[in-house]
Structure 1
Amino acid sequence: MTTSVKFGVTLPQIKRSWADTKAAASEIDAAGFDSVWVCDHLYGVPMPNLPILEAYSLLAAVAAVTSNVRLGALVTPPFFRNPAVLAKQIATIDEVAGGGATGTRIIAGLGSGWFASEFEGYGCDFPDVGTRLAALDDTCEILRRMWTEEQPSWQGKVYRIDSVFCEPRPRVRPQILIGGGGEKVLLRLAAKHADIWNNLAVNQKDLVRKRDVLARHCESEGRDPSSIEVSQQCLVVIMPTHEEAEVAIGKAEKIYGGHMGAGLREHGIWGSPEEIVEKIHAYVEKGCTHFIMEMFGRDVREPASLFASKVLPSFRASA
């Protein structure tokens, strides 16, 4: 029906081995999905003692074993990494990944951060939200300049660069995704900097309102709202039949609680493949064109395979 709707899948990362991640990434890449994602946390979520693989080390490894999917972290906060070093990391992963059909396969997913204990445990600064958002603003500016200018210098409120080199630079500038829903500042920063805005799962039911706030900020920034791709982080519970999905969504509600947002049954994407298609169309009508999906199930490959065979064809142009 349309090639404009994209589908991404989050990879196994918490309480999983590299072998698990590699196998899932390879199958998802071959199945025709558009993107794969990791979370940028140093502690497991929601419990800090859960084993978790570090985001950018993992993305570099995934880049080397895939060919087509785009690669991103949802989302990287300031104060984990100096933004100039982050620009260099992403440029290196871009080199490993190769350009693919889009000219670049990596997306720079950015946010403000929230999990204070992991910053404090690792000895990273975790200042007030205003300072974190100012640092996010600086990070976006530094990434863009380092990927497009030969030797930029720039001074922001929190960060600076001084005649810095970033070679090899990406041949095509990676897109910047900003994730979050803060209506006064974060969505203004998305209007200023983002190629993609991601509505986090906790705000899934508020997609339309957040989208409209983003559009108003775009007007203030002198930017066409349609130039920003709208993406939605979401849990997907897909089963062969409605009856099986009813059982699975009940389990998901108990497991996830509020982590992936309240009202999974009312607002989530769950059901048989036919029901999933219908619910995705409803979100597309709200302006969402990229779904970043956490597939419910112990082995992500099983629901991803069902989704690829029964749902993806409804959103791909006929040959």
Structure 2
Amino acid sequence: MNATIKLEKKHFPVLLDELISIISPLYGGSFIDCTFGQGGYSKKILEHKQNKVFAIDRDEKTFLDSEIFKKKFGKRFNYQNITFREIDKINLIYDDIKAVLFDLGYSTIQIKDPSKGISFNSKGKLNMRMGINQFSAHEVVNKMSLESLQKIFKYFGEEKKSKIIAKKIVLLRKKKIIQTEDLINIINLVKKAKKTKIHNATKTFQSLRVFVNQEVSQLIYGLINSFKILPVGGMIVVITFHSLEDKIVKFFFKNYSENKNTSRYLPEKKKTKQLFSLIKKKPIFPSKEELKINPPSRSAKLRYAIKINDSNDFIDFLKKFEHLLNIEKLSNHL
């Protein structure tokens, strides 16, 4: 997932200047770009010849860009087409990892790709698969139960009309296979009184995309596994684009940067070990200048933390979001 926005044949990685100032690539080191995309962040880091980048991305279409990088940067660049929750399984050939980077947005290129079906202007069969998927939005909408659909829309999209939308989907699919246009028509019918700049289908589409791509577990285990491979002194940097993913990142950093509170999920005398140092407790937002040239960056938030200790079972982190992980498991019924 990468929020590089393509305008006038140029890529604009969100919060690029802020991210670069935080990770300080000028001083050399190795970096893991967990959401390679079109390579905006990796390219900037590799401008400094003492740097190396290991890039991963679940979208197989990023392979072509990675080949260009390999030719240009040689052994300083490596790429693998995997999901970032598998980061602990990659063959790390660099031993001086300074930072692990996550950009959790989607590019305009991906949104406008008709084969992915993320756009509200998409036609025909529902999809929303970003690569390395077990199922698509088509199976979710046309096969899952009323209760499951309601949970997906409510918790992954924070859709207030989740129950009504789910009911209308189940009712319509008795007559026909629901396509993208049908789903949008249902949502517009339910939310016809709403007049906002945000498309009526935004939250429902978000929830389906999150569910289809298992984005909650991807992020949770991506953060945990990044911590495992990162040396003390290394950094995790995450750019989020909606409240659900930001809540997960915020809790992960905040909960493990404090040692004064005992977790209610742990034995009474066992305190949560302080694992991170937070230089900034509040997120960093795009500048006014960036918002002018790149309006889609308006929802971006950057958070980062420096690893100061090793080892943890992360039980309280997993417990905190267990209800979301359980919703993802509803896909086992497909």
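Observations
- When mean projected area of the Cα convex hull in nm² is worked out for each of 1, 2, structure 2 gives the greatest result.
- Structure from which 19.8 was derived, mean count of other Cβ atoms within 10 Å over residues 23-30, options 1, 2: 1
- If helix-only ellipticity at 222 nm (-39500 (n - 2.57) for each DSSP H run of 4 or more, over all residues; to 500) is computed and equals -10500, the structure in 1, 2: 2
- A value of 1.4 for distance in nm of label points 7 Å out along Cα→Cβ at positions 15 and 31, calculated from one of 1, 2, originates in structure 2.
Only the coordinates and a few stated rules stand behind these numbers; no lab work does. Just so you know, these numbers come straight off a predicted model, no measurement behind them. Cβ atoms are built from the backbone, for glycine too; each structure is taken alone.
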